[in-house]
Structure 1
Amino acid sequence: MNLRNVLSICYFTVLFFSALCGILRLNRMVYSRLFFVFLPIPFAITTEILVHYYGQKAYISYHIYNALELTFTSVYFVRFVNSGNWLKIGIGLGLCWMTLALLNLFLFQSGNRLNSYFLILESFTVIALAIYALFRLFLDDFMKSLWSNLDFWIWALQLFFWSSTLFYWAFIELIPNTKVTYYDAINHFQAMANIIFYIGLSYVFVRYKRIGYEY
């Protein structure tokens, strides 16, 4: 078994494990902003299963999934900054991201191609949101412990993962497929970034014990 297969098995394992951890906390998270951190995971599992079995024919599911993922992340951010109109803003952002995803689908990258253009946009967006969110947390004088704050862990994970994703999609096309060593290395690095991200989310879900709106 090669490293690619090992990383693939590890990825699916931690993806399902993070979903399980979220489901076990779902009754407590459903009214909190952390619920929008959990929501992309079922869609991620569905998308990965479709692509695993149908290959390139199912690439269109990535177009849909990433638009939903960015929508949920945006709603989580809006609730994090305590906007009273989070639902209206979230719907507006969701329509915006879905429109851009559809434009990319019909004008630039069809359903049998990976949506790298939208992923680069999503990377820039989430990185900006994460930096701002972490900046707010660092300036919070009333926070007792940054390390025990779940929002800190979520945004730190988002910053790490989407920085890695931006690097991957921005530079993968610059490496010729003939350079197998470098091509495989960057794919393995991104796979490990996925694994670390979902391990981190599992940790967040396990740590979540509060009922209400604090998170």
Structure 2
Amino acid sequence: MRKLIIICILGIFPMQTFAGNELWNDMGAVTKINADTTLSLKLGQKLTSFKTLYFYDFKPYAKYTISDLFDAIGGYRLERVKTTKWGTQNRLEGGVGIKWTLADFSFNDANQFEVIFPPSGSSATNYKNKLAVGYGFKIADQSIKLSLWDELYFGLNKSEFNRNRLTFSAATPIIQGLDLTLGYLYEKRKAGASWIGTNVLLTDLTYSL
């Protein structure tokens, strides 16, 4: 099974026309510092046409389990963004996640606010709602988790919806402690009076400490 996963990974990179407009990569580590608190640190990058880097970021994040139903979530992002030239952008995020299970499915409804401090101009504040459903199973001895989620952004500065992301992903351990996630994301963002769609191939490598 692991050989099949590696072959699939190697086969992704020539598939530029199938994968769409962009490739987003994340890698990092996650650890529990006590029974209720989880910390993660990730590095990410975004490329257009699989080759042109226009974005990378550094993301420390924390989750605190309030109860079986609620999590407190929050973090900070240091982002480097290229338009005509590279600039630094800072982003603060925080909110509450509601989680529950139904039959063999897990659900999570994350409600967050984010404040974006761009390289120039005024800051912007968004409310984000991310509703996710997950389903785990095994093929032979290989654990796989499928996830489907929709994330909707509402800009508080202009009181309008400005972005929506629909994502499907599959995650599996490739060695002990190291999980690989592959996914597809379709994003629509508002630009003036129009909405622009983007197809994204997602990859994520996370090591559990």
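Read the figures in this text as sums done on the coordinates, not as results from a lab. What you see is a predicted model; the values in this text were computed from it and never measured. Cβ atoms are built from the backbone, for glycine too; each structure is taken alone.
Using the calculated result 0.30 for FRET efficiency 1/(1 + (r/R0)^6) of positions 54 and 142 (r between Cβ atoms, R0 = 30 Å, to 0.05), pick out the matching structure from 1, 2. The structure behind it is 2. When FRET efficiency 1/(1 + (r/R0)^6) of positions 22 and 182 (r between Cβ atoms, R0 = 41 Å, to 0.05) is calculated for each of structures 1, 2, structure 2 gives the greatest result. A value of 77 was derived for volume of the Cα convex hull per residue in Å³, for residues 38-125 alone; which structure in 1, 2 was it taken from? Clearly, the read-out refers to 1.
Here log10 I(q)/I(0) by the Debye sum over Cα atoms at q = 0.11, 0.14, 0.18 Å⁻¹ was calculated and came to -0.56, -0.91, -1.50; which of the structures 1, 2 was it taken from? Corresponding structure: 1. Computing helix-only ellipticity at 222 nm (-39500 (n - 2.57) for each DSSP H run of 4 or more, over all residues; to 500) across structures 1, 2 gives -2000 for structure 2. Taking relative contact order in percent (Cα under 8 Å, 6 or more apart) as the measure, the highest value among 1, 2 is held by 1.
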